[in-house]
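These are the structures, in structure tokens.
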Structure 1
Amino acid sequence: MSNTDDHLRNHGFILTSLGWVLSPAYDLNPSIDKDGLALNIDTDNNALDYDLAKSVGVFFRLTKEQMDSIITEVKAVVSTWKNEADKIGITKREQSIMAKAFNIL
């Protein structure tokens, strides 16, 4: 999902009994006219790319299995966006306009 509001204050951590962990995603603003993120994933790249995201997962103490699980969970949740849009009364026309922002494949 494109998100152009991914500034540093929109990234959080939670202190658990096992240490700090990434917080769930929040304050996402889908954008239909952007192809990347506002912040880079690594030192040079802001692309919406799962492999790129996984390449920095070790910096967040994530195992390959945890990274794969997070990606699976995010894809599952984002794939329901049209149902959520229907529930809150967003028209099919508006959904069609926003569809590009929710491309997760």
Structure 2
Amino acid sequence: MFQKFIINDGRLKAGLVDQHRELAEDHSTTQGGGWWYMDVESRTIWLYGKSILFGSVPKNLLQQVIASGQHDYPDCTWYFSRSSKLEHAMQKAERLGLP
């Protein structure tokens, strides 16, 4: 099982699954996906990479979904990277002074 997410029906859906398609039944509104990691202590969520099946999420769409609260993680700090590896996404954030 892997930590994966998709944007489906205007909402960020995340879970522990083998395939991104397991996160929803109807994918007519799926607009990309990727991988996620949550640092519980700092309440930081990292969204990174892309779904092989659905591709990557456009950054502006991801920003809209997060800003509108269409997810299950209130009061978290979010970071998004196109990097395929969590370590690279975190290193980049560190260099930029992000949490």
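Each reported figure results from applying straightforward, stated rules to the coordinates on display, with no laboratory input. These numbers were taken from a predicted model, which means no experiment stands behind them. Cβ atoms are built from the backbone, for glycine too; each structure is taken alone.
From which structure (1, 2) was Kirkwood radius over Cα pairs in Å calculated, if the value obtained is 15.2?
Numbers: 1: 15.2; 2: 13.5.
Clearly, the read-out refers to 1.
Supply the structure label, taken from 1, 2, corresponding to relative contact order in percent (Cα under 8 Å, 6 or more apart) with the calculated value 29. Write down the numbers at each step before the final one.
On the way: 1: 29; 2: 24.
Label of the source structure: 1.
Taking mean count of other Cβ atoms within 10 Å over residues 28-35 as the criterion, which structure among 1, 2 has the greatest value?
When mean count of other Cβ atoms within 10 Å over residues 28-35 is calculated for 1, 2, structure 2 comes out on top.
One of 1, 2 was used to compute helix-only ellipticity at 222 nm (-39500 (n - 2.57) for each DSSP H run of 4 or more, over all residues; to 500), and the answer was -9500. Which one was it?
Attributed to the structure labelled 1.
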